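These notes open a run of structures that come right after.
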Structure I
Amino acid sequence: MTLKSVCPRCGEPSPLGLCDRCRREMATLLDCPDSVEVTVCPVCSSALIRGRWQKAEADVQELISDAVAEKIGVHQDLRSPDVTLSVEKKNATQYLVSVHLAGLFGEIPTEEDCTLVAKVRRATCERCSRMAGNYYEATVQVRGSAGSPASGELEESRKIAEAVTESCFLKGDRLSFIQETKNVKGGIDLVVGSTSQGRSIARAIQERFGGATQESYKLAGMRDGKNVYRTSILVRLPRLKSGDLIRARGTFLEVRGFEGKRTACISLREGETVYLSLEDADDAVVIGNRSSAERSLVVSGDRDVLEVLDPESYRTVSVSRPGFLEAKPGNEVEFLRFRGDIILLPPRREGRPS
């Protein structure tokens with residue numbers, strides 16, 4: 001006689017003790033809390049997630065769904081679990097969440113439901129609290145080397161600061177905000193919430209315009225028994241601007257950009273890249289800027305000389321042909337005047353506005 005294993009609860013055949021049906025009846029497949037709480041800042045809509053304020057990419061109902069999904073538990077023996085959530089708003093601070101679970105328990109298709117309350121708490125985040133309290137850690141001072149920077153440079157510096165601030169915030173710097181932008185004698189002051197944000201702004205402005213940066217510190221008080229300092233970051237924009245035609249090291253150059261403390265230029269004789277130190281850049285004589293360049297037509301030319309039409313006198317003028325210029329008769333070239341002479345400019349870089 002062969003003995004068959006049976007379920008000790010219902011007596012049905014079962015090779016592994018309790019049968020699937022009895023195990024299902026005794027098991028709690030869906031562990032659901034009575035309620036969850038979601039904390040949202042009423043000013044910026046950031047959410048308090050796992051103890052940290054984060055910029056919320058989702059609306060309140062999605063935040064509630066995420067919070068419920070983290071709190072519910074599903075039985076480890078349930079195969080192919082499928083959880084669906086339905087969120088219904090009851091009033092300004094309470095939502096009703098319905099949870100439906102489906103899957104296979106052993107070979108038995110099964111479902112289970114639960115309902116819970118989600119509470120939305122409004123609390124001002126640390127960032128908005130500090131902004132409202134005029135908190136700041138650093139001031140980025142944008143100045144010129146010879147007088148105030150041009151209005152276009154100051155406006156672009158503001159835009160750079162806004163873009164860097166947003167980038168720092170998205171990367172997790174919750175104190176990345178611009179408290180105030182002040183027009184001051186000689187430039188602008190950008191009062192910012194975070195020292196690291198201020199340094200990032202200063203670095204980005206320097207990379208765009210060149211120049212030099214300098215930091216200084218001032219004791220602002222104490223917090224938790226430690227000295228708290230405020231940082232002033234001076235960004236001194238260079239005298240030279242991109243597109244300037246200059247005379248330096250005994251030759252004519254066009255300023256093309258800045259790399260840290262170096263000024264990148266292109267030689268108007270050979271077309272080669274030349275780097276100027278801060279000292280050389282300070283000593284350079286500015287002749288004009290590419291933005292005020294005149295245009296002329298090439299009439300004729302050979303290897304060493306080009307004949308171009310002077311747009312003022314309508315006479316043909318002979319000019320030395322730079323090694324980089326491949327202009328042919330009928331082509332248009334750009335030039336600047338210096339002491340009555342015409343100085344031909346290299347072709348504009350691709351993407352540079354005409």
Structure II
Amino acid sequence: MKEIIAPVSREILKKELTEDKFLRPTNKAGNQIFLVTAHDSPNVMREIGRLRELSFRAGGGGTGKELDTDEYDFMKKPYKQLIVWNPDEEEIIGGYRFISGSDVAIDKNGQPAFVMSHLFTFSDEFIKEFMPHTIELGRAFVQLKYQSTKMGIKSLFALDNLWDGLGALIHSIKGAKYFIGKVTIYKEYPILCRDLIYEYLTKHFSDKDNLIKPITAVSVEAKSKKIAKKILVEDKPRPDYKLLNKAIREKGENIPAMFNAYIGLSDTMRFFGSIKDDDFGSVYESGIMVVMDDLLETKKQRYIQPYIEYLRKMMDERRAARTAAREAKEKQRATEGKKPVWRRRAKKN
């Protein structure tokens with residue numbers, strides 16, 4: 001396992017995080033969201049790779065390399081990187097990468113060149129009907145010191161700030177209807193707790209259309225199935241989730257944060273099964289899909305509506321600035337004894 005690289009200078013990062021890459025302010029904690037690529041912000045990409053590896057390695061995963069970057073970050077049409085930036089500490093809090101299905105090529109085996117493709121296979125139905133309207137998300141992380149209460153309100157809203165970014169993507173990417181991605185459980189997580197989560201997901205969110213399937217699915221132990229059947233007795237996902245959460249807490253564990261976040265977004269999430277990824281610290285990856293239109297109304301109001309209001313505010317400010325500039329110019333012309341532009345145009349007509 002290689003030693004992780006040193007942090008990239010804050011001054012270098014700030015030079016690359018220019019105004020044209022700014023997406024939106026966060027709803028809480030006073031942070032900022034930027035969109036970059038490895039091509040337009042190579043040093044930011046390097047710092048993202050460093051923080052990814054630190055975060056994933058601490059959990060028992062990671063690449064084992066000096067930083068976590070790969071060909072998907074650097075290809076001709078690369079995955080875009082969405083990051084949350086702390087302007088006070090001048091550092092990256094967290095982020096994830098994404099790509100639109102319309103930008104993804106089909107390989108020689110007839111499979112889309114998503115990151116997920118090395119672990120999952122995609123049906124013809126998905127490729128034809130869903131892929132053009134899909135965004136793949138991946139490599140979601142929160143920097144280690146923001147995973148505790150050490151950074152106060154910045155820590156409290158770190159993951160929430162990432163969802164602010166999702167809200168902006170939902171509103172701004174034309175034709176997008178679905179999110180797909182992998183959610184990770186590290187190998188040190190107790191097998192029974194992992195199995196209970198998988199049984200819950202299978203019960204309430206299984207993909208009956210076989211749109212996406214793991215190449216070699218992880219199986220749940222028979223003993224775990226019996227225990228899950230006794231615990232998960234509710235018909236609806238929300239009440240059953242409370243029972244799942246209680247059972248896992250009684251075993252001294254928590255449901256992984258990203259599972260908790262995705263399950264909380266929608267009641268129609270699809271679960272595609274799970275697979276072990278031996279190339280990433282032998283973690284267990286679960287494939288999921290979220291339908292954007294099916295987000296709970298509370299989530300739409302929390303993550304999408306503020307972005308729409310922010311855009312309106314920016315448009316109003318630009319309009320006001322243009323009006324002020326035009327009026328100042330006309331005032332100057334009047335001072336110089338020249339006719340206003342609109343009067344000269346009217347005379348020509």
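In this comparison of I, II, the computed figure -1.03, -1.11 for log10 I(q)/I(0) by the Debye sum over Cα atoms at q = 0.13, 0.14 Å⁻¹ is attributed to I. Each of I, II could give helix-only ellipticity at 222 nm (-39500 (n - 2.57) for each DSSP H run of 4 or more, over all residues; to 500), but the derived value -12000 comes from II.
Each of structures I, II was scored by Cα Rg over 2.2 N^0.38 Å, for residues 24-103 alone; the highest score is held by I.
Here relative contact order in percent (Cα under 8 Å, 6 or more apart) has been calculated and equals 16, so which of I, II was it run on? Label of the originating structure: II.
Values quoted throughout were computed directly from the atomic coordinates according to the rules given, and no laboratory measurement underlies them. These numbers come from a predicted model, not from an experiment.
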